[in-house]
Structure I
Amino acid sequence: MDKIERYLEVVPLPLLLVAMVGALVVFVVIPAKFRMPAALSLMVFWIPLGEMPDLGMLRAVAKVTGFAVYGLVAVTAWLDPTPRRRTPPMAWMYLVVAAFAFVFILTVSDFLLALAIRVQWMIMVVAVLSVSRTIVDEASLQRVIRAITIGLAVALLVPLSALVLHPTQAFQGVGRFFPYGTNANHIGVLFALAGPLTLYWAMRTPILVLKPVLIGFTAMAVGMGLLTASRSTMIVMIGASFPLVVFLTRRPVLTAIAGLILAGGIAWVFGFAGAVKLDRFESLDTGRVETGIRYLSIVAERPFLGLLETEGESFLRSESTGQAHAHNGYIETLYVGGIAYALPVFFLVAYTGLCTVRTWKDRRVIGADPLLINLLAAFMVMTYAHGFVNHSLYYPTTNLAFFHVLLSVIFMGLAWDLKRGAQTPLAPMHEDPGLPYSDYGDEPPDDDSAQRAA
């Protein structure tokens, strides 16, 4: 029986429809300017629940409504009462590639599951494009990143509850943190995103009482990340946090206070854990290299069209590898669609890298907090590096997938604006003479209003 069919047996379709209608009613009541941030926070909190088998029906509901929360984000972003920026032309390629991907699952054995994942990815891309159009200045960029951070902070409380309430079951006797049965490497993505983002907001929030609270969330993320004993999780977290650490070295008092809170929070988290396999961090030896080589040999047998050249193969993993995942987003792309699918995907990676470098070089003049641009650029680099050992960046069942595509489109847009002569693409509305009004979706002011403004 297909996974989707099993989930729908657990969650009756009428109940699912009632829940979706109820969610829409709630969002109609929320003031328009708060709908998109609320939807973003809900999405970031909701998606990880679908990876936690021990949550029972809640997990099943989260799994089958993943497409709905992405759709909610897309709708609320589309209706958001803010100005709009033009989508950079190359960003539309994400939508084209998402549609093209359906071709390669036509002959797979788990077609229904593959179709559900492809549909969810398509809706996720639409949501990203809709959200990215609302980012017209620094304030709107901060609003989006803040909403994502809030969702991540709340989501941390779920694995924390497993650690506090069920410490023995959470480690499954293997010395690694598996909150509510979720894979340590999968939940690690949540910690890798939450740690740097909560630390950034702790450094930038003007509300003093929130600073220790946010640093406390950072400590939770770091502590639980260590408990997963996932090397990829910690490498991404450390790499993304590097710009923040460099900045903190120039603020010794703030660094000392943050360090004390972090140390205390991590110690508190570790107080609930038993024997943890921290010795895994002493070595980079992994069986994923051998698994990747086996998958590359499979790709070599059908290099051009991937699964479309087969009959009855699984979309998720090859049976000839002992049911192991490729654990590599790029090799998995080749496995699914061969060179025909991998070329446009890899082109987007390369183009995003170039746009990120261009934006980072001009970070002090684009009209946004340079520290935030440093952080987002570091996340972009670490996300693509993480793709060599994990496939999460191309699966819509993880927050990393949404964050990855969103950052990609943001950097594409900023680089596009800079190329067209914009001096400060994220300056407050209409303050950049290098960017036409129509690029924000507005009409130029008439002569009288221009003279009054002068």
Structure II
Amino acid sequence: MEDIESIASMGRPLLQRRNSLTNVLQSLLDALIVLSIFVSLMMVMVGAISYHHVLFALIMMVAMAAVYDYFGIYRRNAGFLSKIIQLCKAWIISLMISLSLVYLLQVLQYISRDFLVAFAVAGFVGQLLSHLLLRIVQKSRTEKAKVNAIIVGSDDFAKYLQKRINTNPWVRERVVGLLSSSASSSSLGCLGDLSQLLTVVDEHKIRSVYLALPFEEAGQMKGIYEQLQDSNVDVHWVPNIHALKLINQSVKEFAGFPVITLSETPLIGTHELKKAVVDKVLATIALIVFSPLILGTALVIKLTSEGPVFFKQPRTGWDGKEFLIWKFRSMYVHEVDVDKLQQATKGDPRITPVGRFIRRTSIDELPQLINVLIGNMSMVGPRPHAVQHNKEYSEQISAYLCRHRIKPGITGLAQVRGYRGETEELELMSKRVESDMEYINNWSITLDIIILFKTVFTLFGGRAY
């Protein structure tokens, strides 16, 4: 235990940001270009060095440093088109932040609109040209400095990793082949098996070894690493975690050890607070806006059929906790089989005439704004299913219950894709679950807003009975 604690307490962090010389040079070049353009425009269009312009330039430099780091402009090697789009986003956001700050400081009125437009266009074009030029230089330099590498592993994942490395012009390694982890498969296009590891490393002048073993063969890792310790090669472990159904996966450090998170709710830290604030603000606004419709619907339901205005039912929510969902009652009061829940179907005789209309227009969902204010639902998220449905579908669909790793919503990604209403076929429910998983893995406030916007165009979907 003492040895483990001493290793864990070492000052050097395991998760390091390693910027290449090219990326550092690119960031300095961008800053120099932007400042040069700014000064040149100031001398030409203003005629002198202005305090207000200098303040704006300083704020712009700080904003660029923060925003460019957030977008990973100098850390992510993507295609040039993707790089242009990311650079454009980061540049525009940096400008907006800077202009907002100089406006609050009451400096913006001293900077002309023509100057700002010229600076915005020239600054972006200048950076774009520098990225293109440095990209060409880097690509040429990397091609000439390639070193040989091998991958230990022979399954589809190992072959995929080989393809990705060899088709990436920015990676300094060239994979010359695979080394099988077992003698039985060494003839399947591999350089050999593990018994020939050191021979292959020596003959092919290998400088990097990637360990891409299947989970069931991970026990060989220690032996392979110990064999390579005296070979002066870089050793990289690439676990195929994507062989599992992942939920908001991440890599972090805890107590001095690397932690690969395979399943985690995205609502952690400030994310939970941000979603809660947005939910409550939007729910409050929606209740005020739709209050005449809510009151009118409640009155019509009360006057046209016997029974309560609201229908409450146990549903499964965040982290599997049960809650009561609120809806407008759309059916006649009837006996319910607690052991079997029947979904509403087309032409269902249990549905009242008013209920048919409010279900088709999704008006019956409006009381769920109360659930959002209470905190057991969100504006956007996987639709909460009845407890009986969860028991039924969890036995038929893999990772079905993983959809509870985030708050359920009034609408969701599955609903805007048309997977709403009755799920008479298992395939439809599977597609709904796939969409829910995609939402969890890609959650953001921006995605929530996009889904809410798209929901408006799906309110009258034909699958809402």
Among I, II, structure where helix-only ellipticity at 222 nm (-39500 (n - 2.57) for each DSSP H run of 4 or more, over all residues; to 500) as derived comes to -15000: II
From the coordinates of one of I, II, relative contact order in percent (Cα under 8 Å, 6 or more apart) came out at 19; that one is structure I
Given a value of 0.45 for FRET efficiency 1/(1 + (r/R0)^6) of positions 88 and 152 (r between Cβ atoms, R0 = 25 Å, to 0.05), calculated from one of I, II, which structure does it belong to? I
For Kirkwood radius over Cα pairs in Å, for residues 80-215 alone, the calculated result is 18.9, so let me know which of I, II that is. II
If FRET efficiency 1/(1 + (r/R0)^6) of positions 64 and 192 (r between Cβ atoms, R0 = 30 Å, to 0.05) computes to 0.05, which of I, II did it come from? II
Here distance in nm of label points 7 Å out along Cα→Cβ at positions 232 and 416 has been calculated and equals 3.0, so which of I, II was it run on? I
Here Rg and Dmax of the Cα atoms in Å has been calculated and equals 29.3, 88, so which of I, II was it run on? II
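Any read-out appearing in this document is the output of simple, stated calculations on the displayed coordinates, not a laboratory observation. None of the values given here were measured: they were computed from a predicted structure. Cβ atoms are built from the backbone, for glycine too; each structure is taken alone.
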